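J.: For reference, the structures are reproduced in the following blocks.
Please treat every number below as a calculation from the coordinates, not as lab data. Bear in mind that the values here come from a model prediction, so they are computed numbers and not experimental data. Cβ atoms are built from the backbone, for glycine too; each structure is taken alone.
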Structure I
């Protein structure tokens, strides 16, 4: 195997490494083209988070799902949900290696990315954005799921 050096490693987990094939173009990208996870490392798969509360009744009680309209506010709610899961597991944003973003309106992408940057800072996990017809509750415009890697010994 001819593995090239990574662009950067996570400050919280050196087993997670950002791959940039054109490092000089990194400033143009809100995500990494790829993330390398070295073993030994456990993975945490985080279910999709929406602007709804993490714990809510099923079947849904619509009164529990009072979403703000702005994509920035909806993104912040979803990120706060994910933050509680990461913190519960002793992980940080720089342990996240993959993000899948579901939007009901692709024009919301820039507002979503701006809020996510508040949480991730300069860390840019691998990422996919998908535009879909609708989400689980009326008015929800975003859902985020993530994969994080545990540092050795955690």
Structure II
């Protein structure tokens, strides 16, 4: 019995959030507005199609609020995380989950041919990995019942 495995590309297409981004010189207020508009807790910082970084709610809280700065005067480039961990479009959801776990990230941009095609959020990847495992378990249970010749009630 083989496990059904989706790729990062397939999951990005299903989740449907798309690429939520701002420019590096956009004020943090624009970052917050983008998060609110799309109901996400992180946005990419992209310039001329190039991924420069990511800004999350945590970045805002730690680098703006706690430092006494303002969202109107602070720029995205000043608070973004520039060392962004990414996935390939062909990576399996299990691989994405492993990367997110080992790197302690909750947002995983998905790259194809040098371009961002979407972002996977931890909740979406976890939900998919669990669904894949549940499907495999049901298939194995069905196979066990069929191979034992059981018609029910015999243990």
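J.: Work out the source of 27 here, i.e. which of I, II gives that when relative contact order in percent (Cα under 8 Å, 6 or more apart) is computed. Before the final figure, lay out each step's value.
T.: Values: I: 34; II: 27.
Label of the source structure: II.
J.: Between I, II, which one scores greatest on volume of the Cα convex hull per residue in Å³, for residues 8-63 alone? Walk me through the numbers before you get to the answer.
T.: Details: I: 148; II: 90.
Structure I comes out on top.
J.: Can you spot which of I, II the value -6500 was calculated from, given it is helix-only ellipticity at 222 nm (-39500 (n - 2.57) for each DSSP H run of 4 or more, over all residues; to 500)? Mind showing how you got there, number by number?
T.: Details: I: -6500; II: -12500.
This value belongs to structure I.
J.: Taking 13.8, 42 as the value of Rg and Dmax of the Cα atoms in Å, for residues 32-119 alone derived from one of the structures shown (I, II), identify that structure. Spell out each step's value before the answer.
T.: Numbers: I: 14.5, 45; II: 13.8, 42.
For Rg and Dmax of the Cα atoms in Å, for residues 32-119 alone, the value 13.8, 42 is produced by structure II.
J.: For mean count of other Cβ atoms within 10 Å over residues 56-63, find whichever of I, II sits highest and give me its label. Walk me through the numbers before you get to the answer.
T.: Details: I: 9.2; II: 16.0.
The maximum falls on structure II.
J.: Of structures I, II, which gives 20.2, 71 when Rg and Dmax of the Cα atoms in Å is computed from the coordinates? Each step should come with its number before you reach the end.
T.: Values: I: 16.2, 55; II: 20.2, 71.
Working through the options, I get structure II.
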